[in-house]
Structure I
Amino acid sequence: MDQGNNQNSKKKVSFFKKFTRFWGALFTLISALFLSTLFYLDILPLNYTIYAFLGVAFLWLMFFPALFIIRIKKNRKIISLFLSTLLMAGYVTGISYLSGTANFLSGITAFSSQTDDYYVIARKGDLRYQSLKDIEGSTVYAVDDDQDGKKDAFRQVRKHSASVDCYEDIPTLGTELFNEKCELIMLSENDKQTMLRISPNFEEKTKVVGVIKIKTKEKSIAKRRNVKRESYNILISGIDHDKRIDEEGRSDVNMLVTVNPRKKTVLLTSIPRDYRVKLKKFGDAEDKMTHTGLYGIDCTVDAVEELLDVDVNYYVKVNYATVREMVDAIGGIDVYSDMDLTLPDESGETYTYTKGNNHLMGNQALRFARERDSYENGDIHRNMNQQAVMKAIIEKATSSTTILNKYGKILSGLKGYIRTNMSEKEIKTIIKNELKDMGGWKISSQNLIGEGNSDTVYSSPHSHVYIMEPDLELIKKTRARIVKAQKSTK
C-alpha cells in the first residue's frame with residue numbers, strides 16, 4: 001500500500017516538474033518579448049532601457065533555473081512559480097502600455113486621408129433636380145478658390161456631363177441662386193458654413209441634389225527642429241466643436257507655444273480669435289483669426305507666421321473634447337479665477353467658480369476657458385484664462401506621479417481627439433527628455449491685444465462683422481520676446 005502511494009507521489013511530482021519546465025520556457029518567452037518591445041519602440045531614455053534589461057536579465061537568472069532544472073527542490077520551484085507569475089503579469093502590462101503608446105503616437109501623427117463633401121444644391125421648389133443624374137446639360141456654379149479637393153470636385157461635376165462656372169464669392173453665389181440667375185450651385189462643407197452665417201435660413205430655402213465625395217491627403221507643413229536641443233514653436237489650434245478631430249471648424253483658440261528644451265522654459269503667446277489676419281492661400285485676403293480654421297490648419301499656420309514673422313515648426317490641433325478628456329484623465333486641475341462666476345453650459349449644467357483657486361474637472365475647465373462675456377475686455381481675458389488652463393495641464397501632466405499613475409488613462413482619454421504634424425520620433429524624444437528630467441518647467445505668457453472695429457472680411461464680404469485691429473507696436477514686442485525665448489540657453 002505504501003509503495004503504491006510513493007509511486008503516485010512520484011508521478012505527481014514528475015508532472016509538477018514538467019509543468020514548471022513549461023512555465024520556465026513561457027517565462028523566458030515573455031521576458032524576451034518585453035525586452036524586444038522595449039528596444040523596438042524606443043520610448044524610454046537609454047539609461048532606463050539599460051536598467052530594465054539588467055533587471056529583467058537578473059530576474060530571469062534567478063527564477064528560470066529553479067523552474068527548468070528538474071533536480072531543484074519542490075519548495076523553491078513553488079516560490080519561483082509564484083514570483084515568476086507576478087513578473088509575467090507585470091511584463092504583459094508593460095507590453096500593453098508600450099504598445100498602447102505606440103498606437104497612440106501613430107494615430108495622432110499619421111498624415112491621414114479624409115473625405116470632403118461637396119454639395120450640389122438647387123432651390124427647394126425646383127422639381128427638375130432630384131439627383132446628380134439630373135444635372136446633365138446644366139451649369140453648376142461655385143467659387144473657385146484654393147480649397148483642397150475643389151478642383152477634383154469640378155472634374156466630378158463634368159463627369160456628369162454638366163459644366164462649371166464660377167462667381168467671385170459665397171454671398172454672390174447665394175444671391176444669384178435665390179434671384180434665379182442660376183439653377184445649381186456647389187458648396188464645400190466650409191462654403192456651406194460660411195453661407196449659413198450670411199443667410200441663416202439658407203437650408204430652409206434649398207435642397208441638396210447630390211453629394212460629391214472627394215478624398216484628400218493632409219500635407220506636411222512642419223519645419224522640423226532637433227527637439228532635444230533646439231527651441232521650437234508649436235501652434236495650438238482649438239477648434240470650436242467636439243466632433244472628429246479631422247473635421248474643420250472655427251479656430252477659437254490660437255496659442256503659440258515656444259519651447260526651449262535646454263533651459264526648460266515655455267512661453268505661451270495667445271492671439272485673439274477676432275484678430276485681423278491675412279489668408280495666404282486666398283491671395284492675402286483679410287479675415288478674422290478664428291475663420292482660418294474653416295479653411296484648414298495650414299491656413300491657420302500661414303496666418304500666424306505672417307502676423308508674428310516667426311516659423312511655426314509644428315501644430316497641435318485640438319477641440320473641446322480634447323480639453324475635457326485630458327483634464328479628466330489627469331484627475332482635474334487647479335486654476336485661479338480673479339472673480340466669482342456662475343456659468344450655464346450648453347448641456348444644461350451650471351458651473352460656479354469662486355474668486356481664488358478652483359479645482360476643475362473636464363467640463364468645468366472647458367467652460368471656464370471658453371467664457372468671455374463676463375469680462376470687460378472679453379476675448380483678451382478669455383485668452384488669459386486659456387493660458388491658465390494650459391499652464392495647469394502642463395504642470396499636472398508633467399509631474400512624476402501623474403505620468404506614472406495616470407499614463408494609460410491619459411492615452412485612452414486623448415485617443416481620437418488630437419492631431420499633430422510632429423513625427424513619432426520627435427514626440428518620443430520629448431518623452432525621453434521629460435522622463436530623464438521630470439518637471440521644473442518655467443512657464444510664462446503674453447497676449448496680443450488691439451482695437452475693436454466693424455468691417456467686411458473674406459468670409460463675409462457683404463456684411464460687417466466685429467474684428468480686432470492689430471496693435472503693430474505690440475506685435476513687434478511680442479515677436480521680440482518669442483525670438484529671445486528661442487535663443488536663450490542654459
Structure II
Amino acid sequence: MRTFCTEGPVDPKLYYYVPRTALIAEGLKKVEQWRYFTIFAPRQSGKTTYFQFLIEAIKREKPDWLPVWVSFEAYGDIELSYFLSSLRDRILRGTELPEETVLDFYNMDDIALKLREVARFQKKEWVIIVDEIEGLKNLKVLNGFLHLIRSIYHEKQAIGLRSVILTGVSNITGIIQDTASPFNIADQIQVPYFTREEVYDLLAQHERETGQLFEHPVKEGIYEQTLGQPGLVNALARDLVEKECPNGENIELRSLYTTLDDFTEYYIDKNIANIIAKAKLYPKTVEEILFEEPLPFKITQEDIGVLYANGVIDRDPEGNCYIPVPIYKKALYHHFKPKTNGERRHFKSPIETYKKYVDERGLLDVTKLLWRYIAYVKNRGNIIFSQRKASEGVYHYNIDAFFSTYAEFADAKRFVETPVGGGRVDLLLLQAGKTDIIEIKRYDADQYEKSQGQLKAYLERSGLSEGHLVMFSEYHEAESYEKVETEGKTLHLWVIPVKRPVPSA
C-alpha cells in the first residue's frame with residue numbers, strides 16, 4: 001500500500017505523487033532547443049523528484065539523449081583532483097555506463113574531451129543536471145567548471161552536450177553572473193509549490209486507495225497552512241493518517257489542529273528546522289518582521305536577500321517583507337516570541353483560581369477572561385507594550401501568552417494562526433465540545449468594520465455561533481465592549497487601550 005513521501009525522491013510505486021506534467025514538458029522543450037538554463041527551488045520543494053521525472057521522460061521519449069544527474073551538495077572546499085575523480089564516478093553511476101566507457105579526467109579541459117568521446121561512441125547527446133551548485137565552495141574549482149561549460153557552449157553540438165541545467169536551493173544568479181555566461185538568467189525554471197488542485201489530488205489518491213477520507217476543511221487547511229510546499233503537505237498528511245487517525249477513521253479538523261501544534265512546537269521537522277536555522281542567521285530582521293512595524297522588502301540587502309532565497313520571506317502587495325507560509329510563520333513565532341519574563345504571575349495570581357473564569361459547564365469563558373485581560377493591561381500595559389514598537393505581532397504574543405496560562409490550568413488547547421471557515425483565525429481555544437475564535441487587530445476605523453465582516457464570515461463557514469474581535473488601540477482612552485447580534489451570529493467586539501499611565505511601583 002502506498003503512503004505519503006517525506007524522505008526524498010518519490011517512487012510512484014511506493015508513494016502518492018503529483019506528476020508535474022506541464023513542468024516536465026517545459027524542461028523537455030528547453031533541452032530540445034539546446035538551451036543551458038537554471039532552476040531555482042528551496043529545499044523540500046520537490047526539486048529532486050522533478051529531476052527524476054524529467055530524466056525518466058527523456059529516457060522514454062528521447063532515446064538518443066544521455067541524461068545524468070549529479071549533486072555538488074557535499075563537495076564543500078574540495079581540491080581539483082578529488083572533484084575530477086568524484087565527477088567521473090557520479091557520471092558513471094548516473095548513466096550506468098560500463099567503467100571503461102568514461103576514462104579518468106585529468107584536468108578541466110579533459111572533461112570536454114572525454115564527454116565528446118562518449119557521445120560519439122554511444123551516438124547520444126549529453127543532458128547534464130548539476131544539483132546544489134552552490135555546495136561547491138572552492139571558488140577556483142567552481143569558476144574553472146563554469147568556464148569549461150561556457151567554452152563548451154560555443155561548440156556544444158560538436159561535443160554532444162545538448163543541455164546543462166544548473167540548480168540550487170538559493171537563487172544562483174550571483175554564482176553565474178558573467179556577460180559571457182551561456183546561462184540566460186531570464187530563462188529560468190522555478191519549481192513552484194503544489195497548487196490547491198494538486199494538493200487535493202494528492203490527498204484523493206490516499207482516499208481512493210484506503211477509503212479513509214479527509215474532511216474538506218482539513219484539505220483546505222493543509223493547503224492554506226503550507227501553501228502547497230510539497231515536503232510539508234506530505235509530512236502533515238502522513239502524520240494525520242499514521243499518528244492522529246491510524247485506524248482509518250475520517251480525518252477531522254480537530255486532528256489537523258493537533259498535528260499543526262505538534263509540528264510547530266514539539267516535532268523536529270526538517271522543513272521547519274531548516275527555515276528556523278536560516279531565520280536565526282538574522283534574528284533581529286525576523287523579529288522586526290514578526291513583531292514590529294512593516295519592513296520594506298529590499299532584495300539588495302543581505303539579510304532580506306538570504307531570507308528570501310531560502311523561502312523564509314517574500315514581498316507582500318504593499319512592498320513589505322512577510323512570511324508567506326503560515327506554518328513557517330507559526331513556528332518562527334513560537335521560536336522568536338519574547339519571553340514573558342515573569343508576566344505569568346501578573347496574568348494569574350497564585351492565590352487566584354482559574355475557576356473564576358469558567359461558565360456553568362466548567363469551561364473557560366472567553367468573555368470573562370477578556371475582562372480579566374483588560375484589568376491586566378490596565379496594570380501592566382504601559383510596561384509591556386512600550387518595550388517595542390506597537391504592532392499586531394506584539395499584541396498577538398502577549399494575549400496568546402495570557403490565554404495559554406489559563407488554558408494550561410483548565411486542560412484546554414489553544415492554537416495560533418489556525419485554519420477555520422476558509423481562513424485563518426488569530427487565536428483558537430478548544431475545550432470539550434466548545435470552540436472559541438478570537439481575531440486580534442491593531443485599531444483602525446476602517447479595519448474595525450472590515451474585521452467584523454471577516455469574523456462573521458468565519459462563523460458562517462465554520463458553523464459556529466459566536467466569536468470575538470479584539471482591537472488594540474493607541475487612540476482610545478477607555479476600553480469598550482459591544483455584543484452584536486447579526487443574522488443568528490453573536491459578535492463580541494472589544495477595544496483595549498494600550499496607552500496607559502506608568503503604574504506606581
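Here, each number is a calculation from the coordinates, and none is a lab measurement. None of the values given here were measured: they were computed from a predicted structure. Cβ atoms are built from the backbone, for glycine too; each structure is taken alone.
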Practice prompt. Give the label, chosen from I, II, of the structure having the highest value of mean count of other Cβ atoms within 10 Å over residues 34-41.
Written response: II
Worksheet entry | For FRET efficiency 1/(1 + (r/R0)^6) of positions 50 and 154 (r between Cβ atoms, R0 = 35 Å, to 0.05) computed as 0.75, the structure of I, II it came from | II
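Given 11 as the derived value for relative contact order in percent (Cα under 8 Å, 6 or more apart), which of the supplied structures I, II does it correspond to? Walk me through the numbers on the way to the answer.
On the way: I: 16; II: 11.
This figure was derived from II.
Which structure, out of I, II, was FRET efficiency 1/(1 + (r/R0)^6) of positions 138 and 266 (r between Cβ atoms, R0 = 41 Å, to 0.05) calculated from, if the result is 0.15? Write down the numbers at each step before the final one.
Values: I: 0.15; II: 0.55.
Checking each candidate, the match is I.
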Worksheet item: Kirkwood radius over Cα pairs in Å, for residues 242-377 alone was computed and gave 16.8; which structure, I, II, did it come from?
Response: I
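So mean count of other Cβ atoms within 10 Å over residues 466-473, computed for just one structure, reads 15.1; which one of I, II is that?
I
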